[in-house]
Structure P
Amino acid sequence: MVLWALISWAALILLGLVVFCFLLYCAYIHYIHLKYDHIPGPPRDSFLLGHTPTLMKAMSGDSMVHDLFLNWAQTYGPVVRVYALHNVMIVITSPNTVKEILMSPKFTKDRVYDRGFSLFGVRFLGKGLVTNRDYDQWHKQRRVMDPAFSRTYLMGLMGTFNEKAEGLIEKLTERSEEKKEFSMHELMSRVTIDIIAKVAFGMELNSLNDDQTPFPRAISMAMRGVAETRNPLAQFTPGKRGFIREVQDSARFLRQTGRECIERRQKAMDDGEEIPMDILSQILRGAALEETCDMEILLDNFITFFIAGQETTANQMSFAVMELARHPEVLERVQAEVDEVVGSKRDIDYEDLSKLQYLSQILKETLRLYPTAPGTSRLLDTEMVIEGLRVPPNVTLVFNSYVFGRMEQFYKDPCTFDPERFGPDSKKPHFTYFPFSLGPRTCIGQVFSQMEAKVIMTKILQRFEFELVEGQSFDIVDTGTLRPKDGVICRIRPRANKK
């Protein structure tokens with residue numbers, strides 16, 4: 001009897017503690033919300049959850065959270081507050097604030113980048129160049145890697161770009177002869193995997209011709225995992241266990257591949273063997289000079305470059321093909337430019353790339369409408385006045401290039417694909433276009449990416465006519481990066497008088 005009484009009292013005390021902690025948490029949420037309630041924003045779904053249900057709904061199904069942010073920016077103005085439990089983020093669509101924040105090294109990346117550290121407990125991007133929030137650590141890594149992206153080195157990659165792009169042309173020729181419908185995005189993904197593996201790490205994957213290679217699926221699953229980590233309840237959701245295991249296995253596979261690649265290269269360097277002057281060699285040499293040969297950090301950057309060097313460029317080119325097929329007048333003009341600059345020669349020279357001005361405009365316009373990496377964020381650690389509104393510290397500032405690119409006040413008829421926006425004589429709004437971010441933390445691989453895209457797109461435009469298969473959507477899916485939902489299903493045929 002006494003024992004039961006003690007148990008009952010203990011249970012009541014525990015319940016009382018739980019209730020007290022819950023009330024304390026509610027008071028904390030109320031306090032946080034009071035600090036930011038003067039900033040415009042949509043009504044909360046609930047006091048406790050804030051906007052979490054709306055955000056989760058936008059991240060699931062066929063909708064995109066970026067469209068939600070666009071709607072809020074259009075409704076509430078350039079500074080919009082959003083609540084998720086006790087967390088607060090401010091969606092910014094002010095070009096002046098983009099300039100002030102992104103161009104300065106004193107604002108660090110926000111905690112959202114910690115999500116890429118691991119995928120459901122398996123280390124993924126870790127503390128690599130994209131996810132490292134410590135500016136000093138990041139700067140040290142960036143300094144090590146900069147030589148691998150110098151103009152001289154990138155010029156030397158043209159041979160590999162041409163070689164791998166010719167492999168894609170062979171696959172497209174097969175599709176043309178077979179008169180088969182195919183996913184342009186799938187082939188773009190495979191050729192960019194082959195390119196980044198070769199030029200960065202000296203690996204011959206041959207994924208264009210090997211349907212059994214695990215790399216495309218591993219990358220796709222890992223990116224889906226990154227997108228899923230935005231839902232804090234994902235690993236507790238019924239039916240997700242199999243998906244989570246596959247994501248974990250994909251992350252392990254990619255890191256193990258990286259480990260084997262790094263160890264082989266390190267041994268070759270130690271043995272004095274002749275090694276390729278690729279990105280991996282540059283990274284290892286620089287890391288040795290800096291005395292930073294931490295295998296986990298090297299693996300973090302292997303994965304970072306492997307993923308970033310493949311995923312975003314493949315998506316950009318797929319969207320470009322989709323828009324060119326929808327705009328025959330643009331396609332005709334860019335093919336005329338390719339004919340004039342390149343003619344019928346097989347290999348594209350580095351000097352040709354700067355002459356393909358209209359193709360550059362097309363690639364830029366593609367990234368305006370479909371920024372494959374749709375945004376970035378920074379931690380505001382001191383109070384700041386933004387567009388006349390006082391924003392208290394310790395809050396996430398979200399800069400979404402997808403939102404900027406689709407706002408009428410920055411771009412006339414923003415949903416219209418118009419490469420003339422980036423013509424040499426066009427007036428361009430400042431600090432509204434940042435598909436590779438801006439300032440000191442701008443993407444190190446952007447020149448590499450656009451060189452690769454130009455070579456591949458030029459060869460396709462030189463050789464083929466293409467059209468979209470009827471009935472597919474032009475929707476976008478967010479899997480950590482933005483990609484065409486239906487994969488850009490095409491038919492293709494050789495251009496008249498072109499071989």
Structure Q
Amino acid sequence: MSDIVITRRPTNPFFVLLTASIGCAMTVLDTNVVAIILPTIARDFQASFADIEWVISTYVLCFASLLLPAGAIADRFGRRRIFLIGILSFAISSLMCGLATSAMALYLARALQGVSAAFLLAPALAIIGHTFHVETERNRAWAIWGAIMGLTMVLAPIIGGVIAYALEWRWAFHINAPICSLLAVAALLLVDESSDVAARRLDPVGIFSFTAAMFGLTWGLINGQANGWASASALVGFIGGTLALGIFIVAERSQQRPMLDLQLFSNPRFVGAVWAMFAYAAAAQVMASMLPLFLQNGLGYSALEAGFAMLPFALTMLLFPQVGRVLGSRLSSRAILAIGLVLVGIGNATTAWGAHLGVWPTVMVGMLILGSGGGLLNGETQKVIMSVVPRERAGMASGISTTSRFSGILLGFALLSGVLATAVRSRLVDPNCDTSCASTSSFADAVIAGDLPRAVADLTGPAQELAIERAHEAFSFGFSGALITAAVFSIFSSLFVFRLMRAQ
């Protein structure tokens with residue numbers, strides 16, 4: 001056994017599980033709460049849509065890029081020690097976010113928060129895996145963990161709405177500090193220190209090249225919608241990201257113990273399972289960040305109303321992993337993954353139709369279908385990935401699964417936001433309009449960012465009312481375009497996964 005325990009305490013494993021699960025939940029809670037308050041942030045800072053995208057993207061970028069190395073560092077230097085460092089840095093970076101005086105200061109602090117989240121989540125997962133050894137106990141532990149994460153997803157939009165309504169957006173970050181303090185005390189009292197003497201070595205070239213690849217592609221997608229898809233800033237991002245991805249592949253193929261063993265991708269079933277995870281994240285889970293923007297900027301809901309309006313999506317995401325377990329006794333994993341992706345496609349298309357019409361009941365039905373498909377995939381993707389690799393590669397397979405999930409959220413958000421912004425501009429901008437009408441580029445930019453007060457500041461009376469109505473219609477049009485893109489991707493992915501996952 002390479003896994004060793006440095007200290008031991010007679011602690012109830014349930015409390016260890018609860019402590020680690022709350023640490024994991026903090027990373028999800030923060031992402032989904034911030035999605036609700038983004039329009040409020042845009043208005044406070046008079047930020048561009050690109051700035052708003054970076055508030056989400058810098059967090060997810062650093063989170064996704066560092067999950068694998070964070071797991072290796074935790075295994076090597078002590079899981080509890082790294083968990084405590086992650087808690088402390090998450091608290092500090094959250095306070096920095098809450099104290100930010102500009103959009104740039106906020107998304108730079110969010111980058112540090114994303115780094116902290118990786119060093120919070122990775123050791124927390126390792127602590128759970130180390131604490132529960134018997135298969136039945138481990139399965140029960142992961143089921144409890146999944147329930148806590150699902151409940152967090154349900155509550156996060158409501159919490160964000162309440163904070164925006166009763167306090168101000170900065171408290172969405174400040175509230176993390178006292179929670180982290182309690183979590184650190186619990187970790188010190190309850191969690192045993194453990195490490196792995198045979199932990200894999202760090203891979204600096206792999207870490208930096210993967211991060212550079214994700215950053216380059218995200219840079220290209222965000223600057224593409226802001227400055228034009230053929231602009232120099234967008235092309236630099238796309239070309240740089242592609243080159244960095246090539247360096248990453250070469251670096252991983254040339255090492256005996258790489259951060260990412262590319263030999264695993266020689267198994268078509270593994271490729272299919274990983275693609276299903278990526279597609280689920282890019283077309284379904286990403287909607288936890290996209291839908292609040294539409295509910296506020298397209299339908300005109302307040303942050304509080306948007307938080308409660310997210311319930312159809314969040315509740316089905318919570319409940320349908322249980323439906324997937326029932327279906328698992330009758331259907332193959334291949335079929336469940338394909339059905340889940342088809343439902344995500346149908347849900348996105350239905351929501352797009354509702355957004356185009358501006359009809360809430362149709363949007364709600366679409367959110368229910370979308371959440372149902374997402375829930376099936378959320379419960380099945382991780383299980384399938386772990387089932388198609390040898391047991392001794394389970395740690396790396398788990399890291400690949402988590403990285404593909406957050407890479408999907410990152411690239412999905414950047415791409416769909418780009419489609420949204422481009423479509424809104426095409427609907428609003430009239431090159432023949434002077435500064436006195438609601439068809440200028442500056443008006444469109446403010447609408448896309450969700451800053452309606454700035455968009456209509458120079459208008460009064462009926463002209464202002466007409467401009468607000470036009471802004472909501474244009475944002476809904478752009479959002480429906482983004483959803484159609486996600487729907488097509490989901491349907492294509494269902495066919496791709498169904499083919500790859502065929503019996504070998």
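A few points about this structure:
- Which of P, Q yields -27500 [helix-only ellipticity at 222 nm (-39500 (n - 2.57) for each DSSP H run of 4 or more, over all residues; to 500), calculated]: Q
- Computing distance in nm of label points 7 Å out along Cα→Cβ at positions 158 and 478 across structures P, Q gives 3.1 for structure Q.
- Taking FRET efficiency 1/(1 + (r/R0)^6) of positions 278 and 462 (r between Cβ atoms, R0 = 35 Å, to 0.05) as the measure, the highest value among P, Q is held by P.
- With P(r) over Cα pairs in 20 Å bins from 0, in percent derived as 21, 53, 22, 4, 0, matching label from P, Q: P
- Comparison of P, Q by mean count of other Cβ atoms within 10 Å over residues 206-213 - largest value held by: Q
A short reminder: the numbers here are calculations on the coordinates, not readings from a lab. Since the model is a prediction, treat every value here as computed from it, not as a measurement. Cβ atoms are built from the backbone, for glycine too; each structure is taken alone.
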